[in-house]
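Read through the structures below before going on.
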Structure 1
Amino acid sequence: MRINVVNPDFNKLGYIMAVANINDKHDRSTPSDFHWKILKCRMIIFSNSSILACPDKRDVKQVHIIFNKTGDDYDKLISLFLKFSLMQDGGIREVTLEVYQKCFHYTMTARIAPVWNTMEENYLINNRDFLTTKGPQEGVKYSISVDQHFTILEINAVKINLMISEEEFSPGEWIRVLPSLNKAMVEDSYKDFSQVSASKFKSYKDIRRHWKNIHGYRLPDAETSYYSIQFWRGEPLLYPKLCVIRNFPIVTPTPKTLERVIISKFLKCLISKMSFILGTPITIQMQEMQHDNNSMVPNDSLTETQAVSLCTPTQSSRMCK
């Protein structure tokens, strides 16, 4: 399925970069400067529904923010910068397609969590408790591209099986970590937090807040075992067992009838959580896709598209033409 989200007028948008004050006292849920920057970005996103934002993947302090120049969003952003200890870096820039795509993508995944939880760059799992659920779970595989007129989401419904194992991992074992699915090695294991020898987290409560604040994941109330995970560079990081898996998840396509149901759930959540984009009511056009030589192409038999426009925040749970 192809979902075309109508873009606002780019001429009315502004783009600024902000930097987080890494010398500010960190929340205990953010053990590194990079995590501190991510938390600041998410605080901006959830404090102002009229903006799009994303943390820079390389710079330890930088956040990218898009706002509507025609309203008072810029003044609100400056107030939020003072509140959250951020500082504007440079002047107001033009919005590029690349920056818009990154900010839309990150803001979308932040807002629809924990109903839809991100895995890798292009999967979402539709289950708040997906970390403790065994067997296949409903989800989508998606990609996002942007042109001058639309933000285009190409979505396929899938079943995702994390292959959750009751067995413990052993030091020296290669594993995958959520949400990135990056490969790393187990350095050490701990039955509970009292056995953790060195960590910037002080309790399981800190760890739960970390996964909520940084990834949108909701860890269960009950504590699990932990692993010290070593990546190819940097210091080892502490992971709860629920966020460590042995191999890539098994992803399978769904029947056509179920695909429509899953995509409908995703669309309703998207409309509910992003009813306005940069001050403009969300407008969506849907176009069904058909398979052709293992690729997805528009179905030419569909002569019309469905237009979805939300006129007020109270209409966020329904679609209106």
Structure 2
Amino acid sequence: MTNIWTPEGFDDWQSHFPATDFVRPPAALDWTELFLKSWRTPGPSLPKDTLVVLVAGLYSEFILYCNRACARSLKSEGYEVLRMPVRSSRGVIAQGEHIAAVLGKRLRPGQRFVVLAHSKGSLDTLATLTQNPALLDACDGIALVQPPVGPSPIIDDLLGYGTPDTGPGYRMDRFRQAMVNSTLLAEGTRDISSHRDPQVASMLSALPDTLHCVHVVSWSAVRRSRFDTHHQRLNALRAGHAHDGQFYMEDLAIPGLPQICLPDVDHGQPILGGAGFDPARFWRTLLEVLHQTLPVRTDHTR
């Protein structure tokens, strides 16, 4: 029988990953309890005329059913939903420009929007908002789930940036190496590696003060997803260090931004679900947190 995922128990990482040096954010920036309360007892809903934009991450255009559960759930509740078309051939800056162009055509005059972004989609959306003041002003919040603030050790290995592996190697690595170096994937893949575009680091170090944002960090002790799960490899690289199957936990944290800390979430689960994880409820809860914490604006009535 599959156990149903619940968001309590983040601090259990200490028993699974004792070598991890992770410090939770100050109380004012730790919004975990807000998430837990909204998960248990949903609060006020986002206005129905708000456009909800779903931005998935790298390789998502090849993933069947990516974000489907979330989109269906929100549409059934009467929300207008845009599943942003993305391409892994674009780096962060180029993808940000693409997202800006799509939003510019889609948004009605005066319409507000919120963004639910996963993995590299988080960086792509930040690139959009930091380079487009009008879109930043129209945005009522962005949830960044498992944002790749630091590099993926898996990608660094495949691109030859990591420590040379003297072991027997991993199944499918030759195929993976060919794919991540192909024109379909190379630019996007580079931007979650240690050799990413320097503009990405500059962007993360100078985010606008007016950005209404929360980000989610997580760990997973065992494989819980069919996609982007490399527990054996990450455990071998740095034994006892917490990760979500793709990134080490400290590389998901953005200093100075509100943070939600969750247990037992593999990197692929927010977009695909699985192992008792309800992605629709998860994203709806993040929407409620964004809505509850939205600063009062003086130029509109919400």
Structure 3
Amino acid sequence: MSDPTETPPGEPLFSLAHLTLIGATPAELVYIAARAGYDAVSPRLIQMNVDGEFTPSPLDDAQVQATRTALATTGLKVLDIELARITEDVDPRSFEPALALGSEIGARRMIMSAWTPTRDDRNFLIDVYGETCDIAARYGLTVDLEFPSFSRLRTLDETLDIVRAADRPNGGILVDTLYLHLSRVDLGELLHVPADLIHFLHISDCLPGIADTRAGMIQLARDARLYPGEGWIDFTGIIERLPPVDYCIELPNQSRVAELGYEEHARRCLQHAKRTFGDARSQRRLPTPAEFPKNEDHHGQRAH
């Protein structure tokens, strides 16, 4: 009998995001993901030093070797790495060691998000994002800008503005199903994002209510996401409005991990996702000539 979690050839990859099991080292994440049936992992190579996060540094020699060994042993791919943060005093060159390692182990994407305290720093965000893209390009990675609903960039439109203004060929936008809900993004807005900017999708579910405080949103995002199908999110509607993409399951839930352990929690994340998505596929079409945005050519690609 075939494994029901196995991904058929030509289908989207399913990757396990590090935040789902934030206490695991990158090597442990790889072994758990392999046993649970994933195709890939999305390790955190730039730590945030949040509660429960693994130690030591993923860039330590011993950790790097352990990660290499785990990937070689399991055959898993690396979909993306995280997390490059734009802060007031950030130096994009500090991301280079993680980008170099990410490239070596096969990553194609790096996630970035903005955490500056003011709302009048658009030019700064554009400059930092653009410089990071330039560094990442040397290693063959895209830089996918995310919009956590409690960060500096809270909406799809704000994020698209920064990526468009930076105008780098390896730019991208990371859509997270939870943040679509928390930021009250109309799913029709996804159709306004050029297909070549969307490379993969972060997956989790939640209940319909939206926390009315920043602390409440953070608690939900980092500790209490639900399995796909348990909550309110319209996954079919999202998938149909995106280009064909890979899926990265980012689903931290402290109570589930305490009850089930790392491996079973990871396995149920994947099982619920595949069951909930079913036959949902991209329904995007090429626009007619009259619908072309001014900065796109007739293939839906950005003009440079």
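Throughout, read-outs are computed from the coordinates displayed, never taken from laboratory work. The structure displayed is predicted, hence computed values, not measured ones.
Summary of values
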read-out: Structure (1, 2, 3) behind the derived value 20 of relative contact order in percent (Cα under 8 Å, 6 or more apart); value: 1
read-out: Structure from which 29, 23, 18 was derived, semi-axes √(5λ) of the Cα gyration tensor in Å, options 1, 2, 3; value: 2
